[in-house]
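Please find the structures below.
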Structure I
């Protein structure tokens with residue numbers, strides 16, 4: 001073999017060796033470095049989440065003490081108990097709560113009427129079962145039940161929604 005041929009073979013062999021080295025070591029090192037940087041960013045996020053959770057818990061405790069000082073409790077609110085009842089019925093009968101509006105209040109010289117309105121979506125039988133259980137709880141008087149068949153414009157799916165008005169009398 002001539003010297004120039006040996007040099008060409010040596011250069012080609014060297015280039016092949018560099019490609020093989022890159023394929024087996026350098027590429028994996030770069031990939032590992034990317035994974036490590038991604039894991040470090042996730043770790044920072046998790047560290048920030050734990051501090052945020054701690055801050056929110058301390059804020060919740062301070063707000064609870066403020067509520068206790070003013071003799072307020074979320075649990076004894078009628079609206080909250082009504083929403084809990086509706087949510088439990090919705091979970092039990094596979095309904096969706098579409099709206100739970102602010103109560104309408106009517107004051108007279110003698111009484112105060114509060115009307116709570118909410119809307120649920122589901123099948124007819126499930127909605128009737130929920131209405132029946134609401135009546136059995138005697139939370140108030142059901143003054144209006146309005147069923148409406150609606151169509152979702154984007155999916156063209158039809159569903160049944162029901163607007164319910166519940167009235168409670170307070171002194």
Structure II
């Protein structure tokens with residue numbers, strides 16, 4: 001698994017996550033268009049193209065595809081489950097960018113109720129921590145929690161994998 005971890009980390013280091021975040025936000029229509037195309041294609045191919053033709057023999061391809069999806073799911077669970085466990089149980093969640101945790105006054109109420117503040121906290125100077133809890137994992141949205149490193153790469157790959165899976 002060490003070799004896989006090194007390769008995945010190299011891939012994650014090459015991804016510009018803020019750019020991907022902006023692209024996903026700017027192209028919210030892509031999944032909708034893909035779904036409409038898929039639904040249209042299912043009816044056109046079934047009723048028009050394949051109606052009078054014999055079925056294709058795709059059993060081997062289907063087995064290979066499902067084995068790939070099983071491996072992909074296993075890898076995703078292997079890397080994302082520890083991060084989720086940390087988000088639920090850690091006294092302070094690791095790997096968060098401290099620069100965005102210096103201004104408590106700008107935080108959402110869900111974020112504010114889950115912070116761990118140093119005793120001598122100075123607004124704009126010191127960073128606070130985020131307490132791990134079920135509430136944090138469900139209610140606190142912070143890019144660093146989900147969209148960075150290997151777990152972020154796998155979440156991104158999972159999102160994009162849904163489009164070819166439809167077809």
Structure III
């Protein structure tokens with residue numbers, strides 16, 4: 001597989017299998033798991049189609065993001081398999097007519113990182129969604145902008161090392 005000169009796009013959609021259920025959807029890349037290539041993700045555009053009615057009370061939330069594994073029991077930034085994670089939370093304040101504008105897409109720009117983006121393995125790759133105290137199952141879409149790079153042995157080890165989490 002040749003390296004890219006211009007950006008590629010991928011799209012994934014996930015809908016919870018039931019309200020407040022951690023659900024994963026795999027991006028089918030067609031790339032063998034041991035092929036020595038990586039994706040440099042430059043940007044993620046997240047779209048969610050839920051309405052405030054589906055967030056029935058203060059503290060209701062929707063967590064979503066990208067993962068390299070679909071066997072997680074929970075999603076947490078401390079887990080090396082979680083590549084990117086976001087959360088939308090309902091917060092009530094003031095009178096009942098209070099509110100805020102909803103802006104979509106929610107854009108995550110990684111171009112300021114060393115290498116021009118986030119180096120990730122292209123396979124396996126999943127979009128996940130998990131609601132908390134939501135009234136119904138919710139969905140999230142993501143459009144991913146990436147370039148493909150060939151990995152030399154030292155680059156492959158960079159990819160392996162960056163999935164190792166250091167923390168307390």
Practice task
Out of I, II, III, choose the structure whose coordinates give Cα extents along the principal axes in Å, for residues 64-119 alone equal to 37, 35, 14 when calculated.
Solution key: I
Problem - Per relative contact order in percent (Cα under 8 Å, 6 or more apart), the highest-valued of structures I, II, III - result: III
Completion exercise
Working back from 2.4 (distance in nm of label points 7 Å out along Cα→Cβ at positions 88 and 152, computed), options I, II, III, answer is structure II
Handout entry: Among I, II, III, structure where Cα extents along the principal axes in Å as derived comes to 58, 33, 31
Key = III
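A short reminder: the numbers here are calculations on the coordinates, not readings from a lab. Note that the coordinates shown come from a computational prediction; the quantities given were computed from them, not determined experimentally. Cβ atoms are built from the backbone, for glycine too; each structure is taken alone.
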